[in-house]
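Participant: These notes open a run of structures that come right after.
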Structure P
Amino acid sequence: MFTIHKETIDWEGRPLTLETGRIARQAQGAVLATYGETCVLAAVTFAKEQKPGMDFFPLTVNYTEKYYAAGRIPGGFFKREGRPTEKDTLTSRLIDRPIRPLFKDGFKNETQVILTVLSHDQENDADIVAMVAASAALSISGAPFMGPIAGARVGLVGDEYIVNPTFDEMEETDLDLIVAGTKDAVMMVESQAKELSEEDMLGAVMAGHDAMQPVIEMIEKLVKKAGKPMFEFESPDYSKEKAAAKKLVGAAITKAYKLKDKMERQDAIAAAKATAYAELGQSEEKPDGISGGTLGTVLKSLEADVLRGSIIKTKKRIDGRKLDEVRQIVAETGVLPRTHGTSLFTRGETQALVIATLGTSEDEQMIDGLGGLTKENFMLHYNFPPYSVGEARRMGPPGRREIGHGKLAWRALKAVLPSKEDFPYTIRLVSEITESNGSSSMASVCGGSLAMMDAGVPLTRPVSGIAMGLIKEGKGIAILSDILGDEDHLGDMDFKVAGTEKGITSLQMDIKIAGIDEEIMQNALEQAKGGRLHILEEMNKALSGSREEVGKYAPRIETMQVSKDKIRDVIGSGGKIIREIVEVSGARVNIDDEGIIKVASSDAESITKAMDMIKAIVSEPEAGVIYDGTVVKVMDFGAFVNFFGPKDGLVHISQLAAERVNATSDVVKEGDKVKVKVLGFDRGKVRLSMKEVNQETGEDIGGKSED
C-alpha cells in the first residue's frame with residue numbers, strides 16, 4: 001500500500017487541493033494540483049550527479065495541455081498532441097523563470113519538471129495551477145530548491161483587483177497580470193494591460209503577492225508531511241581557482257570592460273578567456289588543471305565582479321552612460337518599397353526592422369486549444385538571426401526565447417489596436433532583429449508601433465518600451481535604464497515596461513536573485529516611465545500618428561451588411577455564386593454568419609465590381625424603376641427578362657410595344673438586351689414593361705407604376 005497526503009484550502013472562493021503519493025510515485029516529487037475542476041500533474045526528477053564540464057544549470061520545464069482534459073479530440077491527421085503549442089511554450093517559460101533562481105548556487109545537475117494538464121473546467125486557466133503544482137513537487141522532491149513559491153493571476157475591474165479571475169471575468173478586466181514569488185519577495189511578473197498607471201500596476205503586483213501567501217503556507221505543510229530529505233549538495237568553493245584566474249587575466253577583463261564598442265569589448269574578453277583556458281585549463285598535458293566547466297563559471301564570476309563593482313562604485317555604465325540615460329535613438333519609417341508598412345528602429349547597438357502586413361479575415365490565425373477553436377486577427381512574429389550578435393550558427397525554427405519575446409511585444413501593442421468593426425483587417429507584424437545589444441523585444445515594440453502607423457493602422461496612441469536592470473551588492477543598489485546585453489547577463493533583474501504616454505500596456509519582470517521588494521519595484525517603474533516617454537519623443541520625430549490611408553500596396557476592404565436570409569443567395573449552391581463574384585471581379589469576398597460581407601482588393605475597380613454584383617443579388621427591385629435586362633425565354637404570352645441579378649420578370653405580350661403585337665417573337669428573341677420598367681408585383685412575381693421605356697435612350701415614356 002502507499003500513503004496519500006493531501007492539503008486543501010479555500011483560495012479566492014474555490015477549493016485548491018495538493019495531493020501526493022498516489023500518482024507518478026517513481027518521480028522524486030509528484031503533486032496533483034486541483035483548482036475547481038482543473039487538474040495539473042507535476043513530476044520532478046533530477047540527476048544525482050553532475051555531468052562533467054557543465055557550466056550552466058540544465059533545468060527544463062515542459063508544460064503540456066492534453067486535449068482529453070477538456071473532452072476534446074485533437075484535429076489533424078494523427079489525432080494526437082504534436083509539438084508544443086504557443087500556450088505550452090509560454091507557460092513553460094512562465095514557470096521556469098521564478099523557480100530557476102531559487103536552486104542553490106553551483107547546482108548544475110540535470111533537472112526536469114514535467115507538467116500535464118489532466119482536466120480543464122473551462123473556468124480556471126491551468127497556468128497558475130501548474131505553477132503551484134511545480135513548486136510543490138520541487139519542494140517535496142529533495143532537490144536543493146530554496147522555495148516554495150506560488151503564483152496568482154490578478155485582474156482589474158474599475159478600482160477593484162480580482163485574484164484568479166475566471167475566463168468570463170477576464171472579458172471585463174483591464175489587466176491580465178501573473179505574479180510569482182516567495183513568502184518575502186516577488187520573483188516574476190508577466191502582464192498585459194489597457195494603459196494603466198504605475199500605481200495601479202504596482203498595486204496589482206502586491207495584491208497578487210499577498211493573495212499567494214496561503215498557498216505557500218499550504219505547500220510548507222505538505223512538505224512537513226511528505227517531503228524528502230534535501231539532496232546533499234554543498235555549493236562548490238571556487239575561491240582558489242578564481243584567485244588564480246584573477247591574477248592571470250583580471251586586469252585584462254577590467255580593461256576590456258572599459259571599451260564602449262560591443263564587438264571590441266567581446267573580442268578583448270574572448271582573448272582574456274583564451275589565455276585563461278590555455279594557462280589554467282585542464283588538458284592532457286595538465287590533467288590537474290581547472291576543468292572547462294569550472295573555469296567558465298569562474299570567468300563569468302570575474303566579469304560580474306568587474307561590471308557590477310564599477311557600476312555601484314562610479315554610478316557609470318560600460319558605455320559611459322548615467323544610470324537613467326537611454327542610448328541614442330534613430331527611428332525611420334517607410335524603408336521598404338513594396339511592403340504595407342515598415343520601420344527601422346535603432347537604439348544604440350540594438351536594431352529591429354519591423355514589417356507590417358495587412359490581410360483579410362481569411363488570413364486570421366486559427367488557434368486550437370482546450371477552450372476550442374478561436375481566431376486571432378493580430379500576430380507578431382519575432383526573429384533573432386545569428387548575425388544580429390555577430391555569430392555563425394545553425395538556424396532552426398523559433399525557439400522558446402523567440403516565442404516569448406514575440407508574445408511580450410504582442411501584449412504591449414494589443415491594447416492600442418482598433419476594433420475589428422472600425423478596422424476590418426488582419427494585422428501581421430514581423431520583427432527582424434538585425435542587431436542586438438540589449439532588449440530587442442522592446443525595440444520590437446517601438447518598431448511595431450511605427451510600422452503599424454506607417455501601414456495606416458489607426459492606433460489609439462503610439463507605444464514605446466524600455467528594459468530596466470538592477471545591480472544589488474549588499475546595501476548598494478543601482479537601477480539601470482535601457483540595459484546592455486552584458487548588464488542583463490551579469491545583472492540581477494530584467495524589468496521590461498511598455499506603454500503609451502497615458503499608461504502601461506505590458507510589464508515583464510525576471511529576477512536572478514531571491515526576489516525584490518516593493519520599494520525597488522516602485523523606483524524601477526518611475527525611472528522606466530521617464531525613459532519610456534523619452535523614447536516616445538524620439539519615435540514621434542519619425543511618425544507621431546497613423547497615416548490617413550493604408551499603404552499603397554495594402555488591400556482595401558469595404559464592408560456591407562445583408563440580411564441573414566440573403567446569405568445563401570450570395571454564396572449560391574456549393575459556393576457557385578461567390579466563386580463567380582471572385583473570378584469576375586478579382587476581389588476577395590468573405591461573408592460571415594451575421595451577414596457582414598467584406599470585399600478586399602488593392603484595386604478599387606475590383607472592389608466596386610464585386611460590390612455591385614453583390615448588391616444586384618441582395619437588393620430588391622423597386623416599382624417604377626427602369627433596369628437593363630436580357631431576354632431569357634420567349635413564350636406565346638410574353639417574354640421572361642433577367643433584369644436584376646438572378647431575378648427574372650415577365651413582359652406580357654401587351655407590354656412589349658406601343659402597337660399591337662401578334663407574336664412575341666416579332667419583337668424580341670432570346671439573348672436580346674432590353675430596357676424594362678417594373679410595373680408591380682403579383683404574389684412574388686414581377687411584372688415588367690418595355691413599351692413604357694424608350695429602348696434607345698432609356699427614358700420613361702409611360703405612366704406611373706401600379707405599386
Structure Q
Amino acid sequence: MKTVQVEIGGKTISLETGRLARQANGAVLVRCGDTVVLVTAVVREEAREGQDFFPLTVDVEERHYAAGKIPGGFIKRESRPSEKAILAARQIDRPLRPLFPKGFMNEVHVVATTLSVDLENAHDVLCTIGASAALTISEIPFGGPVGSVRIGLIDGRFVVNPTLTETQEESTLDLVVTGTRDAIVMVEAGAKEVDEATVVEALKVAHEEIKKLIDVQLELREAVGKPKWQIPEYAVDPAVYVEVQHAYGAEMDRVTQIVDKQERQTATSELRAAIVEALAGGDDVDPERLVQVRRAAAKLERDIIRRRIAVDKRRPDGRGAEDIREITCEVGVIPRTHGSALFTRGQTQALTMSTLGGTGEFQRIDDLSIVEKKRYIHHYNFPPYAVGETGFMRGPKRRDIGHGALAERALLPVLPDETEFPYTMRLVSEILESNGSSSMASVCGSSLSLFDAGVPVKAAVAGIAMGLIKEGDDYVILTDIAGVEDHLGDMDFKVAGTADGITALQMDIKISGVTFAILGEALAQARRARHHILEKMRATIAEPRPELSPYAPRIFTIQINPDQIGLVIGKGGETIRGMTDEFGVDIDIEDDGTIFICAPDQESADGVIARITAMTKEIEVGDVFTGRIVKTTDFGAFVELKKGTDGLIHVSRLGKKGERVKSVEDVVKRGDTITVEVVEIDKARNRIGLKPLKLPEKD
C-alpha cells in the first residue's frame with residue numbers, strides 16, 4: 001500500500017493505492033476531509049475486431065450510504081445515475097479522452113464510487129483526480145496526468161476548492177478547471193455575471209494548483225506505477241498521402257467548400273469512398289494499404305479545411321472569423337403553452353417552451369448534494385432528425401443532460417427569487433435542426449421563452465460557441481462555430497451571459513499551446529458576439545410581457561402566524577383538503593407561515609384567501625361573525641366564530657329591549673345560524689363576549 005498527500009486550498013488531499021480493488025489495472029482511493037472516493041481503471045486486453053473508435057466509458061456511482069441516506073422512492077437501492085452523477089462523469093470524460101494515443105482502440109472503463117461524503121468537500125473534482133491517478137499508475141497508455149480544482153469567488157477573493165455551502169450560498173463563481181502541467185484542457189463554470197478578466201485570472205489561479213496535483217500523481221507513479229503498453233504510433237504513410245493529395249486534392253478542396261451542411265457531408269463522404277475504391281479497391285485488397293488510404297483521405301480533408309481556416313482565413317461557409325450566421329427570433333409560436341420561442345441561427349434551430357406551476361411542483365433532489373429541491377428545471381432534447389438521421393429514442397442521453405444543465409446554469413442567475421415570483425418553472429428545448437452549438441441556441445431560445453411567459457427575469461441571456469484552429473504559429477479564433485469546425489477544431493468554447501457578464505462557461509481544449517492570452521482574446525470576442533445576439537433578441541421582445549399567459553395558473557401569497565399552521569391544515573389534513581376540493585386550488589404551506597395558493601382564476605383565489613384569513617385572523621372587539629350555535633346553557637349560548645374558537649352570548653343579551661328571557665332555548669337552539677358582534681375579550685379567562693345583531697326568526 002502506498003499513500004501520497006498534497007495540500008490544495010488549505011486542505012489535504014490524499015491518494016492511496018494497493019489496498020482496495022487490486023484486480024483493476026489501476027485503483028486509487030482519494031480523500032479530502034471525510035469525502036472519500038474509490039476510482040478504478042480497467043482496460044480490455046484486445047481491441048474488438050473492426051473497432052474504429054476509442055471506446056472510453058466513465059461512470060460515477062453515487063452511493064447513498066456515503067451520506068448516511070436511504071434512497072427515496074419504492075425501490076430502496078440506487079439504479080439510474082442521478083443527473084449530478086452523469087454531469088460528474090462527463091466532467092471526467094471530456095479532459096481524459098483527448099489524452100489517449102490516437103489509434104488506441106482497446107475498451108477502457110473508469111468507475112468512480114463515492115464511499116463517503118461529508119457534504120462539505122465536493123466529490124466531483126476528487127473523482128477526476130482519482131481517474132487520472134488510476135490511469136497514470138496503470139499499464140494503460142495515457143498522456144496524463146491531469147489535475148482538477150474548483151475555484152470560487154467570495155467577497156472579491158478567489159477561493160480554491162470552497163465548501164459546498166460556500167459555493168451554493170456565498171460564491172459568485174463556480175469554476176471547475178482540469179488541466180495538464182502545460183495547459184488547461186477543460187473548464188465548466190457557472191457565474192453571477194462575472195466579467196471576462198476575472199475568469200482569466202481564476203484560470204491562472206487554478207492552473208497553479210493543478211501543477212501540485214500532477215506532481216503528487218507522478219510521485220505515486222514513481223513508487224508503484226506499472227510499465228505502459230507500447231502502442232504503435234498512429235501514422236499516415238507519406239507516400240500514400242502524396243498519392244491521394246496529387247490525385248484528389250483539388251476535388252477535396254472543392255467539396256469541402258460547399259456551404260450547405262448536408263450537401264457537403266454527402267459530397268465528402270462520396271469522395272472518400274471513391275478514393276478508397278480507386279486506390280485500394282479490387283478483389284485482392286491489402287488490408288494495410290486499405291487502412292493507409294482511408295487515413296490519408298481523412299487527413300487530406302482535415303488538412304485542407306484547417307489550413308484554409310487558419311492560414312487563408314476562409315471558413316467552410318465563407319464567413320469571416322467573427323461573422324455570426326443569420327439569426328431569426330420568434331415568440332408566442334405555440335398557442336397553449338405558457339411561453340414559447342423559436343431561435344434559429346443558420347442551420348441550428350431550437351424551440352423552447354415554458355411551463356409554470358405551483359410551488360409544490362418543484363423537483364425533489366435525491367443525490368449526494370446539499371440541494372434538496374429545484375424550482376427551475378431545464379430539459380434539452382436532441383432527436384436524430386435534427387441532423388437528418390434515424391435512431392432510437394429511449395430517453396435523454398448523457399449529452400442531452402449535459403447541455404440541459406449548461407442552459408439551466410446560464411439562466412439561473414437572472415431568475416426572480418421565490419418571494420417575488422412563487423412559481424416552479426420548467427423549460428424544454430426541442431432541437432429541431434443542428435449544425436453546431438445547439439446548446440447555446442437553447443440558451444437564447446429559453447431566455448426569449450421566459451420573456452414570452454411573462455416571467456420577470458432580471459436580464460436577457462444569450463450564448464455563443466467559439467472555436468480555435470491552430471496551425472503552427474498561425475491561429476484563428478472562430479465565432480459561432482459550425483459542426484465541421486467543432487469536429488476538426490482545437491477548442492470548443494461555449495460562453496453564455498447577459499450584457500453585463502458571464503453566467504455560464506464550458507470549454508474543451510484538444511491541444512497544448514493555448515495560452516491565457518488566447519483564452520482572453522476568445523472571451524473578448526465572445527463578448528462582442530453575445531452583445532450582437534442580444535440585440536437581435538431585443539428587437540423581437542425587449543422585456544418580459546407584463547401579464548402571464550391566460551393558460552398559466554395564478555399564484556397568491558398570504559402570511560399567517562406559524563402557530564396557526566395546524567389550524568389551517570386541520571386534523572389529518574381535513575381542513576386543507578376540504579378547501580382544495582371546494583375551491584379547486586392547490587395550497588402549499590411553508591414552515592414560516594407563508595401560504596402559496598395556486599388557483600385557476602381570481603374568484604377561486606379570493607374565496608380561499610377569505611376563508612383562511614377568517615380562520616386565522618386575531619379576533620378583536622367590533623368584529624362581526626355569522627356562525628352556528630354549538631351549545632346552549634342556562635346562562636347563554638355558545639357560537640362557533642371559527643374552527644376551534646367559540647364566543648358566548650349571555651342570556652341577558654338575548655331578550656328584546658333588555659328584557660330577560662325565561663329560557664335560552666326560547667330564543668335560540670343548537671344548530672341555529674346567528675350574526676353576532678364581539679363586544680368583549682377577556683384574555684385572562686380566555687372568554688369572548690358576543691351580542692346578537694340579528695336573532696333567528698321563530699316559526
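Please treat every number below as a calculation from the coordinates, not as lab data. Everything quoted here is computed from the prediction, not taken from an experiment. Cβ atoms are built from the backbone, for glycine too; each structure is taken alone.
Participant: With mean count of other Cβ atoms within 10 Å over residues 42-49 derived from the coordinates and found to be 18.9, which of P, Q does the value describe?
Facilitator: Values: P: 18.9; Q: 12.5.
Value 18.9 for mean count of other Cβ atoms within 10 Å over residues 42-49 corresponds to P out of P, Q.
Participant: Still on this model: Work out the source of 20.5 here, i.e. which of P, Q gives that when mean count of other Cβ atoms within 10 Å over residues 138-145 is computed.
Facilitator: Considering all the candidates, the number was obtained from Q.
Participant: Using distance in nm of label points 7 Å out along Cα→Cβ at positions 34 and 266, single out the structure from P, Q with the greatest value.
Facilitator: Working: P: 5.2; Q: 6.3.
Biggest value here belongs to Q.
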